[in-house]
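The numbers here are math on the coordinates, done by the rules we state, and not lab data. If you're wondering where the values come from, they're calculated on a predicted model, not measured in any experiment. Cβ atoms are built from the backbone, for glycine too; each structure is taken alone.
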Structure I
Amino acid sequence: MKSIKEYEFWFVTGSQHLYGPETLEQVAKDSQAMVDGLNASGKMPCKIVYKPTVKTPAEIKKVFKEASYDDKCAGVIAWMHTFSPSKMWINGLKDFKKPYCHFHTQFNREIPWNEIDMDFMNLNQSAHGDREHGFIGSRLRMARKVIVGYWEDEEPQTKLANWMRSACGYAISQELKMVRFSDNMRQVAVTEGDKVEAEIKFGWDVEYRPIGDIVDILNEVTEAEIDAKMAEYESRYTMDTDNIDAVRYQAKEEIAIRKMCEQFDYSAFVTHFDTLHGLDQLPGLAAQNMMADGYGFGAEGDWKVAAMDVIMKSMAEGMTGGTAFMEDYTYHLEKGNEHILGAHMLEVCPLVAADKPKIQVHPLGIGGKSDPARLVFDSKNGDAIVASLVDMGGRMRLIVNDIKACNPLKPMPKLPVAGVMWKPLPSLAVSAECWIKAGGAHHSVLSYDVTAEMMKDWAEMMGIEFLHIGENTTVEDFEKEARHKLNCRREICVIVSEYYKKGERNNNVLEWMELTKNSSEQIEKVALGLDIRVGAEALRETASVLRSLKAKGYEFEILFFEASTPVLVKRYKETRRLHPLAKGGRIDSGIEAERELLIELKSSADYIIDTSTLLVRDLKQEIERIFEEDQSCNFYLTFVSFGFKYGIPTDADLVFDVRFLPNPFYIDDLKPLTGNDKPVFDYVMNSDTAKTFLYKLKDMLDFLIPNYITEGKNQLVIAIGCTGGKHRSVTLTNAIYSEFENSNYGCKKEHRDIEKDRLRNLCRFPEK
């Protein structure tokens, strides 16, 4: 396995020729001094290498190209001593894929109040030079770490060192090879995952070798080799068993597994108690001792946790806290003193032990094999994290929980396992709810050395979701963050497009989606637009294309815009455009032909917006209500008043008849008014019947809406009708709208027929 000491980080300082050779010479001296000082601090896990100051686009491109292809270079640290115009950096940075740290510092700690002059100002321009550089990083959507603080202070040095460890984890991940001696445990979901996607995303080579290959090697292990391994055990651990044969068999297993790992350069492995054909014991002590030497491990075929185990161990190299494969086993639910007991049957890494572990032999209880030798110990006290990597289907998610590890609250003499007891932050109740809602696994990696920030940096380098449960986490905020991460990973919001070339529509859309999904840039949202201009054939095929993409596992939502025929005709005439399907005939005939082609697509739409009466700003608001990331719920309510004599709205999901309420039509003073007028509103709502109806309608909708959401419905059209759509229906629509307008749902109201009686009377009796 590769040590992080084998990696180095390049320190690149930006400037320009504007300031002259004297200033540039000082920039170089200061940069070299900073590199020397950082290396001498004793905090850096790897060597930082000084690189000459870059002053031109060509120099910048050259150094980043060299960094990209240098296997020893695990990342670049950049600093702007002076002002360095960021357009110079575009060609260098846009294709750079390794971890990148922007160190926002300056060479001098304090302003030299009595000596400061323009020469000093020209030299020491990090305050705005780094801000210029920050812009181009954001414009290029680079995944990068920004560290702020004086370079000689402990806090920024610690942050830099931790980022370097995360970057080493990134580099090691790209070269990681592991072996599976078993498949995943039957019917267990969370330990499964897409190994092809893991190799694309992380670089992991996940290979399978049958347990028989280990058995073949095991049968060739000599007694001398076992004796040497036993001597190693006795030097590391306390022999606390008389069953030496069981211990020797674990030594034999470890030698065989090590030989295979060394032969094929595997740095992690998985086993399974149910696939032990040819072995007398499940590897316990054998796996634990290998983990102590830095190997990653996963039980029951859990290859993702095995990979994370070795990566986090590598990130923590040289630190003394310890990192281990872990499993949440059972709870202590004493009120106010809730804890989790983490353990596994055999395989907890001794690096987290508080004292010298003991070798003991006990029955396993499952697997039907001989009693295995294992290490038994209690863990250290201290701050730690547990981390879980899960495959969410098309995307990977890393979940981290801050914890406080402690001694067992009481002795457990009948539980002969290695274990860790901890108090999850902020509490077991909040932690467990968030973990479960995020899909966190029962297997995890526990580390006293690696921090949540380090794992966040690693996740950003990898381009995957990161969710953190910490001291200040609330369930509500965590849910919002999880929804935000999901929204940022949606490949498609609306299907559409210029990619609909004849005969190639499905393939082109699929190709486009793959490009957006696998882009190195962080693409937050994508929208494609489709309309009649792609041609009738494309429209006919759209629904089947979408079904095909759904079957392939792509996530998208369809937003369908429509308008009434008179409005569309008016828009075509105003723009002096012909309808593509009109074929030289009337516009409205082309519109009706288009509606026929879009029937199936409209029926599949997640959202439908009628733009007939909307201004541009109104349409913008409607779209924002649906797709804005900070919206707590993408569910849309439309309340429509109507008159029964003009027909029920065709898109209504729920229809309510309020013709049983007192009718203002028969009050002379109220007849010319509408439900938008206070006298009419008061007349209707002063009725006890109207009040009761409003209360019951609100109660029913409060019940229905969450159930509609659960079933995947995204919008609900509630139509309220009276005779003419002018008085009672308008009043009740306004009243129920006011009950929901400040809710978490998108909310809109329309009065479809409010003016129709007046317009009809004007036609019959024109004003003179």
Structure II
Amino acid sequence: MTSAGKPYDGIKSVAVIGNYLPRQCGIATFTMDLVEGLSAEAPDINCWTVAMNDRPEGYAYPEKVRFEINQNKFNDYSTASQFLNISQTDIVCVQHEFGLFGGPAGSHLLKLIAELRKPVVTTLHTVLKDPAPEYRDVMCKLSDLSDKLVVMSRKASEFLKDIYAVPEDKIAFIHHGIPDAPFIDPSFDKDKFGVEGKKVLLTFGLLSANKGIENVLQALPAVVQKHPEVVYIILGATHPHVLKAHGDAYRIMLQQLVRRLEIGAHVIFQNRFVELNELCEFLGIADIYLTPYPDEAQITSGTLAYAMGTGKAVISTPYWYATEMLAEDRGRIVPFHNPEAMAAQIIDLLENDIDRHAMRKKAYLYSRDAVWKEVSRKYLRLFSEVRQTRTRKPRPRHSYVENIKAITNFELPEIKLDHLKAFTDDTGILQHANYTIPDRTHGYCTDDNARALLAAAMGQRYLPTNGWGLDALSGHYLGFLLYAYNEKNGRFRNFMTYSRQWMEEIGSEDAHGRALWCLGKAVSFLDNPGHLAMSTTLFNQALPAAEHFHSPRAVAFCLVGIHAYLKKFSGDSDVRRIRTVLADRIFDQFKSHATDDWPWLENTLNYANGKLPHALLLSGQRMQRRDMIDMGLKALKWLFAIQTEDKHFVPIGSNGWYAHGGPRARFDQQPVEANAMVEACVEAFNLTRDHAWIENAAMCFNWFLGQNDLNMPLYDAKTGGCRDGLMADGINQNQGAESSLAWLLSLMALQKLYADEIVKQPSS
């Protein structure tokens, strides 16, 4: 029993995982309000926070924050789990939004929850209607690991049941919490803000391009014509992640639109993040609140909940949360992207005081169940229920399969893109470096821009946010590849000077193959419609030339790209036909040359050797050719064996390579070989489920981190780049594009492996 005498049995300590102020984020505000609401309702319950940091230095948090996690550091999640287990917390409440957590689709969080010995209640701030496979998998795993899922709309509950097959008894509905604000006349405090005598329209929230504010601005001239006393306040700072990636481009666009429409006297930009008290004051002076999101995929909205809770007349576009909350005349709905309809509804409400005030009252009364006092009580009752259920039906501690330990026994470095950005200009990525400085004397090449496209495409899918501007980078790299493709001969050029002059009309087969490899894989990862269309078109234009290639590596690169492409567009019969031609070609080469002591398709091992068995493994799986699979596994086992010594990876050296029957070059060891082996070993594990392949992948990856002949790391944690190679007398200190991209692609491959594996593990 609490000091207030309320039966929250078994609950003495609650830990809430989420963002927290002063970090500027809507969920940070929600987490703080929830913690303070719980503490106010049950003062004898210890309510505290585990805060997610999006920057290494963190924030100046208040005392309620007792533990911090760097969202991109995998090991921090395990450490946090240990801390929570030791802290005698009775229940853990997770505030879930995919972008809050590191790993592909935010999968790092699953590590924390799986190692908890505490009941978990997860509040879902986003529920996707059409999730990509990795997002679906993470959500299903999150549901499995959570004792209860809290949703803030009925639509979210429907999605969980219909799309993710979550049992209804695992779902709890609790309103988005709001402050208990009085129902006041909007004119009461207008003088305080210099808008006395004005009709005030308001939109608030962190600014980003998905807010739809431009549609309100386009509606405003018609409104002002009839009601010149109208002012529109746009309240909120630009979202920090958007500001970092794109600057204030969206706000500048809105300001330019204001000037073009000549409505500057009627629009007030408040470019700042406001605390709750001031926010309530702004809401208090609003006659109409506008929420113009441009599409339906918004399952909850704290800004709308706040507006209704302060008794605002609301006009909104028909996103999911709005249609539910504003039903039964609690607000008005206008179509998406329709400034004319928006203007008509604003004018109508301004001219019909009775309708406007009736709407305000309905919204206010409906929201009384959502004030934090009531919401906190519901959470506490749910916590008590979950705790008692867990006491009656204990669940074993969730455990991870042993194979993942090969990766997680060291800390996967955080993905850092500083180096990638530094080497990219408006043409593409420069190929060489003097130390960490781009070397413009050697210009660009198609190989590196193709790899950069793949890294950017994977990053958009697997990094927690696109705050790094990866979409824009993808556009640069795609633009380069488009220019590199020579329509006259159907081939890619490869080398371009810094003055943008091509050095040849036809690049090598290997360069063409690498371009197809990366384009095909990019097709499977890209979501931007324009980028997806361009990648698909370019892949299909360039693929026919590969049908006549004879370079084994060119064919192998093509096959890896083809299989990724067919994962997205499996019905493309022409691509399937070319796959058969190329797969048979490379397999025939293996059969013709392979012997028991040299199971390889040619007499020399040189660079990116892992791609050859990788291509066979993919082809054998997709074409149901056991003979290809067997040959691929045999070749890869042999290749791995001859490239390991004393429990570390030793790539074939480029200073002479390794000819059958001849001496093997020890140096220079190159990152592209380590990358090819990491990806091949991961594919071997995906095929065989043999945990040894994960250990092999980790060994190859550790070569970058210093588990090599010289015990010297090639990865540069400061820049996020990778040094160009391991030489007999030390490290090649230059950090060119090829080596740095080999590192990034290897790291992302392990990130994806982790994400894939964690969602497959049983929960108990």
By the measure mean count of other Cβ atoms within 10 Å over residues 111-118, tell me the structure among I, II with the highest figure. II
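Out of I, II, which structure matches 60, 37, 27 when semi-axes √(5λ) of the Cα gyration tensor in Å is calculated? Don't skip to the end; give the middle numbers.
Working: I: 60, 37, 27; II: 52, 32, 22.
Traced to structure I.
Among the shown structures I, II, from which was the value 7.4 of distance in nm of label points 7 Å out along Cα→Cβ at positions 175 and 735 calculated? Please list the in-between numbers first.
Details: I: 7.4; II: 5.2.
Among I, II, the structure yielding 7.4 for distance in nm of label points 7 Å out along Cα→Cβ at positions 175 and 735 is I.
Quick check for you: by mean count of other Cβ atoms within 10 Å over residues 167-174, which of I, II is greatest?
Top value of mean count of other Cβ atoms within 10 Å over residues 167-174 goes to structure I.
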Using the calculated result 4.9 for distance in nm of label points 7 Å out along Cα→Cβ at positions 31 and 263, pick out the matching structure from I, II. I
Tell me which of I, II gives 2.3 when you compute distance in nm of label points 7 Å out along Cα→Cβ at positions 303 and 335. II
If relative contact order in percent (Cα under 8 Å, 6 or more apart) is calculated from each of I, II, which structure is the one that comes out at 8? I
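When helix-only ellipticity at 222 nm (-39500 (n - 2.57) for each DSSP H run of 4 or more, over all residues; to 500) is calculated, the result is -15000; to which of the structures I, II does this value belong?
Working: I: -12500; II: -15000.
Traced to structure II.
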